[in-house]
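Enquirer: Structures for review follow.
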Structure I
Amino acid sequence: MNIHRHRWGLVVAAGCLASCGVLQEPGPGGERGGASMELTVDITGGSDVSGFLFEIERCGGNGERIEARRSLEDLRIPGMIPTLEDNPLDRSSAHLFSDFFTVAEPGCYDIRVQPLQANGEPSTQCYEGRATSVQVRAKQTTEVLIMSQCEADHTGTLDVIAALNQPPVIVSMEYSPSKFIFECEEVEVCVTARDVNADPMRFEFEQVGGQALYMGPELVREEQDGELARACMKAAPLWNGTYEFRVRVYDMVHENGELVRMEDFVGRPSHAEMVFPVHTNWDIELECYDEATGEFHLLPGVREIQRAPGCNPIWPAQFYCSPYKWDDVARTCPGGVFQPQEVYPACDEVLPAGN
């Protein structure tokens, strides 16, 4: 007997089937090809397919449509069958399938195969397959292989990179003009930090002790070159006393187009921290009095004071005429009139000639 074999790769789905001829002879009970199914679930393939519905009709729709349901076979194809190996399935492959064999009158046929779930409903994972214009010849078997393509839960790839991060370290601090300043005098403190990973660094200054400031702390400069970053803050105290400040240096990382703190990104602390003092004193004791002009001048060796704009210190008259600050106001401020010569040396006695 001659066998004609045809192959169709159709729309989508992965279970395969081999079917043959059409217009089967009635089976027991008057059913054509039988309608009952003992379904074998596609456990190996991972789909919801338990069998196939075969639909066969004459080309052009003339004549009776034949329907038959078949469960999945217990075998796989090509299954070492020489005529099926590499034709088209690779000889080393293994595909579940259903098979429907019937006797058919010679002619042209259209075939549809629908993968079914165990409850008889169409598969939700695998697609129907079709073969059109299949020719059945007299005295011959026409064998048709139709591929039904299935969807799959596709995999991805995972690449895990474990990187080390070190926090910044403060390496130096500089005061200008000094750690010891006068009331209303501006002080600038510069902090240098190193990050061995060369991450971007951000500095934050805040006051943590002492009386209220007249100004600051204010970040005035911030720069970085490789592993080293430097930032400066400026402040001006209003009263004498000790003021404490804290600087924190954070390493930064990019997230959603912005720089965020590394410690917020990783959930672990990653910053350098230092608390430092600034001591403030009155400058009124470091002056001399020019009786001719009524002005006060700093004594030799005392630096010029850069007071914060708008900041008014305690003037000599305020101090030496206040019983809350000075205990000899009767001498220095008799009748409420300040007598600077009682407190200050004459400038012409202590200043070099011409000053």
Structure II
Amino acid sequence: MKAKARDRKKDTIVVKEDDGSKVTYQKRILFNNLRENYELFKEENKNVWLSRSSFAELRPPFVVPKAALTYRNCLCLYHENVCLLLKSLDKYVDGRLCSSLQMFTDNMAEVTDEKIELQVNFAENFNIKEQDEIQKAHWNSKTLSIFTAYVWSKNEKFSFALPSLDVTHGKFVVDAALEMILNHIVTVLPNIKEVDCFSDGAASQFIQRFHFRNLVQIANERNIHLSWHFFATSHGKGVVDGIGGTVKRLVWSAILAGGVCRSAEDFIKIAKKKTKKVILIEITKNNIDNSKTKLENIFKMAKIIPETLKMHSVKVVDNNTLEFRYYSTCSQKKAVKY
């Protein structure tokens, strides 16, 4: 049989062996139907007689039909090109060298109650709808943005979902969200001295000169060591995506059952009834306006950073200096003073 192994962690099947033991196998997908595979089997094994029904019965349970193959999309352009190149080398290469752990994983192992790791992202916007709504309501629905975050420390872990009616995903919304998250963390972990942040490289949200300037402001205000690292293009998925998806699913399930959600406040009320593990706080217009008032003059001093989109690591050095690297462990660095 010609089959391809699936590469996802959950694409496995547990098979009970004849001796009673259970073995986990990676799923293999058949690209031909059973009749075609049977013909191939007969061609390759001309001295073996086996009926087609017996051939079908002997198919291993972890070898599944093509119907089980899932559709994959939104793949990374750069890495898919590399994958295509590697496929052509498979017949010449006997083994593969494992890569070292990334900085994200290393930092997770080093967290304490004074040094924490923070991952943030904007979830996909949530359309506020109601069960049995009329046509006019359908075409005039509101939309919520949801800022999600997850914090690792030695003894505590926090999940955050911060909904807002402001869907710009702009620099002032980001600042308001970060302030709320850090304020909450400090109440539980008052001795924080270092924060390592991770996010995707969205240019309108994080990897831009205004956010860089704000990092200096946050570090100075809170007297902490602050760094920000950006995942590679199309590789920004993480636990925060699960938080956003979970909260939206819980609220949507309640709406389908007749629950009323017409604002960010309603969204939080419903979500809090469904889960106690996610900290839910609304980012109000006042919060965003306060950030705008605080940062408008500061952002006037924000400098244009050469090769901004190529930078994947930013570190606050002192009250006026940022240190940029092309990637987190790169020895080459550039300093920018304000």
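Bear in mind that the values in this text are calculations on the coordinates, not laboratory data. Computed from a prediction, not measured in an experiment: that's the story for all the values here. Cβ atoms are built from the backbone, for glycine too; each structure is taken alone.
Enquirer: Suppose distance in nm of label points 7 Å out along Cα→Cβ at positions 61 and 165 works out to 6.7; of I, II, which structure was it derived from? Each step should come with its number before you reach the end.
Expert: Numbers: I: 6.7; II: 5.5.
Attributed to the structure labelled I.
Enquirer: Determine which structure produced the value 1.10 for Rg/Rh (Cα atoms, Kirkwood Rh), for residues 197-236 alone, calculated from the coordinates; the candidates are I, II. Mind showing how you got there, number by number?
Expert: Working: I: 1.10; II: 1.01.
Corresponding structure: I.
Enquirer: For which of the structures I, II does the calculation of helix-only ellipticity at 222 nm (-39500 (n - 2.57) for each DSSP H run of 4 or more, over all residues; to 500) return -1000?
Expert: Numbers: I: -1000; II: -10500.
Here the read-out was taken from I.
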